[in-house]
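No value in this document is a laboratory result; all are computed from the given coordinates. Model, not experiment: these values are computed from the prediction. Cβ atoms are built from the backbone, for glycine too; each structure is taken alone.
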Structure P
Amino acid sequence: MCALKNSEKFSAVTGIIAEFNPLHKGHEILIRSQKKFGACVVVLSSNFTQRGSPAFIDKFLRAEMAIKAGADLVVELPFIFACSAAQDFSRGAVGILARMKFITHIAFGMEDPEFNFLPLLIEINSSENYKKFLHEELKRGASFSKAHSIATEKILPGSHEFLSKPNNLLGVSYISELRRNNFDIAPFFIKREGIFKSRDIRENLEENFYMLPDFSREILLYAKKNGRICEEKNLWPLLQNIFIRTSSEDLRKIYGIDEGIENLFLKNWRGSKNLDDFIGRCVCARYTRSHIRRRLIYILLGLNKFEALGALRNTAPYARVLAFNQTGRELLKTFSKNSDIKFITRLKDSKSRTEKFFAGLELKASQLYEILLKNPDMNRELHKVLQF
C-alpha cells in the first residue's frame with residue numbers, strides 16, 4: 001500500500017519518467033500540470049539515452065532543468081536501464097518509482113492516449129498467442145520492436161500503427177509494468193503534441209531556441225560556452241580503436257552482441273567514413289539504429305554479457321538522488337525510511353555486491369561520456385547532489 005495514504009502532508013505525488021534531452025516547453029507543461037495535484041518526482045535517464053546516444057548535456061544539468069521546471073525530486077535511472085529497449089527501460093524506471101512507496105500516479109505523454117483498445121492491448125501482451133507470434137517473428141529475423149508490433153497486430157488489427165509511435169510504445173510498457181506487478185500507482189496519460197521536439201533542438205539549437213523555457217536556454221548557453229555539449233560523432237575514433245584490436249569471439253562476450261551482429265560490425269567499420277555512415281551500413285530488417293547504437297555503447301564499456309543479464313533480472317538496488325528542492329527534501333525525510341528502495345546521493349554509498357556493480361557501471365559510463373566533451377571533467381560523477 002502506498003505510504004502516502006497515511007500522510008496528511010502531501011495530497012498526491014506524481015512520478016514522471018524522462019530524458020529531458022533537453023527539457024523543452026512541452027516538458028515544462030507536463031510537470032506544471034502535475035504540480036497542481038501535489039509533489040512531482042522525476043526518474044531521469046543518466047548520461048546515455050534509451051536510443052543509445054550520449055545525452056546532449058549531462059544528467060546534472062538536465063536535473064537542474066527539471067527542478068527549475070517545477071519538479072521537487074530528481075533521481076537517476078541507472079545506465080543499464082536508461083540505455084535499453086522499451087521493456088527494460090520501463091521496468092527499471094517504474095520499479096524505482098513503485099518501490100519508493102509514496103508515488104500515487106505516473107504521468108506520461110502519448111501520441112494517441114485516446115486509443116480505444118488500450119486496455120485490451122495491455123492484456124494481449126501477456127497472452128500465449130502473443131508470445132507465440134512474437135517468437136515466430138523473432139525467428140524470421142525481425143527486431144524486437146518490429147516483432148512485437150507484428151505479433152500484436154495479428155491479434156488486434158490496427159495496433160501496429162499505434163505501436164509504431166515511440167511514446168505510445170513506452171506508455172504501453174509503463175502501464176504493462178504497473179499491472180504485471182500490481183503496483184498501487186495510477187497511470188495518467190496526456191496527449192503529446194508535436195510542437196516541441198528535443199531532437200529538433202539537438203540538431204539545430206539556434207533555430208529552435210524558441211522551444212525552450214528561459215531556464216533551459218540559460219543552462220544550454222552555459223553548457224555551450226563551457227564545452228559541455230556532447231556530440232555522438234565523437235564516439236567514432238574510440239570505436240575504430242576497439243574494432244582494430246578486437247576479434248568476433250571477444251565481441252561475443254559483450255552484452256547484446258549475438259546473432260552475428262559482431263561480424264556485421266567488423267565487416268563494415270573499415271569502409272565507413274564516420275559513425276553515421278557506419279550505423280547506416282549496419283541497419284537492416286533485424287537491427288534498428290537504436291539497437292545498433294546501444295550495442296556500440298556496450299562494446300565501449302566492455303559490458304560483460306553474464307553480469308548484465310544478472311543485473312537486469314533485478315530492479316535497481318538504489319535510487320540515487322540527483323537534485324531536490326525544499327519539498328523534495330521533505331519527501332525524503334517523511335518517506336525514505338518506509339520505502340522499499342535505498343536512497344543514496346553518492347556512488348560510493350553503494351554497499352552490496354549488486355549496488356557496487358550498478359555504481360561501477362555508472363562511473364564507467366559517465367567517464368566515457370566525459371571523454372566525448374570538449375571540456376571533460378572526470379570528477380563530474382562525484383558531483384554533490386544539487387539542492388535548490
Structure Q
Amino acid sequence: MSRLCRLASLFLLGAPPLWSATIEVPVYPVPEDNAFDHYLRATKLFPEARPWDDAAGRLDTLDPAAAELIVLDAAAVLETFREGLDKECLIPGGVDFSTPFPYLADLRSLARLLMVESHARMEQGDAEQAFSSCLDALKLGRDVARGGPLIHKLVSVACESIALKRIRAMAPMAGAPEALEELLARLQEVEAREIPLSVTLAVEWDATRRQLQGWRDDPEQRTQAGALLGVPVLQINDVVLDEALARLEDYYAQMIDVAGTDYWLRRPEDVPPPKGNVLVEMIVPVVGRGREKEVRHLAALRATVLTVALELHFARQGAYPKALAELTPDVLTELPVDPFSGEPFRYRREGELTYTLYSVGPNGVDDGGTAGPGGEALDLVFSAVE
C-alpha cells in the first residue's frame with residue numbers, strides 16, 4: 001500500500017467536520033434514513049465472485065443471455081440498492097478506516113453491475129430502462145461524494161464516468177424520440193446536483209487538519225502515524241507538524257479558490273505547491289490532480305447532454321445538424337460550454353450518419369479532435385462511438 005493510500009486511510013478519523021480558522025467546512029444534516037446505509041447493505045449481498053466487474057468492461061461483446069443471468073443472480077443486490085435511491089445520502093465519519101475506505105471499491109463495483117443491467121435492458125429493446133440504470137449509477141456516484149474527502153470525489157467521478165460513457169454509446173440506439181427527450185431532461189438536472197470539488201476540498205482539509213493536530217498532541221498517535229506512513233518517527237516532530245499545518249492550510253485555501261474558478265482562468269498549476277515537508281508533499285499531487293479530473297468529468301457530462309441532443313435532432317430530422325447552433329432552441333435552450341475553454345464544444349458533421357464532438361481538453365488548444373495517448377494531452381473526443 002502506498003504512503004498516500006495509508007495517509008488517505010486516516011483522513012476521516014475523529015469527530016464530524018468542524019470549522020477551520022480560515023476555511024469554511026460544510027456541516028451536512030444527517031438524514032433520518034441514510035441512502036448510504038442502503039448502499040452498504042446492498043454490497044453486503046455481493047456473491048464471492050462478482051462476474052459483473054469483468055462483464056462491464058466488455059459490454060460490446062457480452063452475450064445478452066449472460067448479461068441477463070448476471071442481473072437475475074444479483075436481483076437482491078439491486079433491490080436493496082434501489083431502496084436508497086430516493087433518499088438523501090451522507091458519507092458518515094467515525095467509520096473504521098483501518099484499510100482505506102474499503103466500501104468505495106464495493107460502490108464502484110455496484111456501478112459496474114448497473115452497467116451490465118443497462119446492457120441487458122437495451123438488448124431486450126427497453127431503452128427507457130437501459131437509460132434508467134445509467135441514471136441510477138449517476139445518482140450513486142453523486143452520493144459517494146457527499147460528506148467525504150477527496151478520495152470520495154474521485155470515486156464519484158469514476159462511477160459517473162462509466163455511466164456517461166454508456167449513455168453516449170446507447171444514445172444512437174434509443175429509437176423513439178420520447179426516450180431521448182426524457183433522458184435529456186434528466187441529464188440536464190444532473191450538473192446542478194453535483195458536489196463541487198471546492199466543498200470536497202474543504203472537508204478534506206478539515207479531516208487532514210484534525211489528523212495532524214492529533215499527531216501533534218498525542219505522542220502515541222504520532223508513533224502509529226510514523227509506522228503507517230513509513231516515515232521515521234523522528235521526522236514527525238512538533239516542528240514538522242506545525243509547519244505542515246501552516247503550509248497545508250494556505251495551500252488548501254488557494255486550491256478551494258481555484259476549484260471555484262473557471263478552469264481556463266485559473267488552473268491547479270498556477271498555485272505553487274509547498275515543498276520541503278514530507279507530509280505535505282504526499283498530499284499535494286492528488287489535490288492538484290483532483291481539479292483536472294473534476295473538469296474532465298464536467299466536460300464528459302456536458303458532452304453527453306450534447307450527444308443525446310444530437311440523437312434527438314437526428315430522430316426528428318433524419319440527419320445530424322451541420323452545426324451545434326441548430327440544436328437551439330428546439331432541442332436545447334442553450335448550448336453547454338466546454339469547461340476547458342469557456343467556449344462551445346467543437347463539432348463537425350462527417351456525413352449524414354456520423355459526426356465528431358470534442359472538448360479542447362486540459363491544454364486549451366483545439367487540436368482538431370485528436371486525442372493523445374489516453375486523452376492526456378490533446379482533445380477529449382466524445383463522439384457517439386468512442
request  = Of the structures P, Q, report the one carrying the highest value of mean count of other Cβ atoms within 10 Å over residues 29-36.
outcome  = P
message = Given a value of 18.0 for mean count of other Cβ atoms within 10 Å over residues 125-132, calculated from one of P, Q, which structure does it belong to?
response = Q
task = Looking at relative contact order in percent (Cα under 8 Å, 6 or more apart), point out which structure of P, Q has the largest value.
result = P
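The value -18000 for helix-only ellipticity at 222 nm (-39500 (n - 2.57) for each DSSP H run of 4 or more, over all residues; to 500) was derived from one model only; which of P, Q is it? Could you put the intermediate results ahead of the total?
On the way: P: -14500; Q: -18000.
Structure of origin is Q.
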message = Quick check on the output: 15.1 is mean count of other Cβ atoms within 10 Å over residues 53-60, derived from one of P, Q. Which one produced it?
response = Q
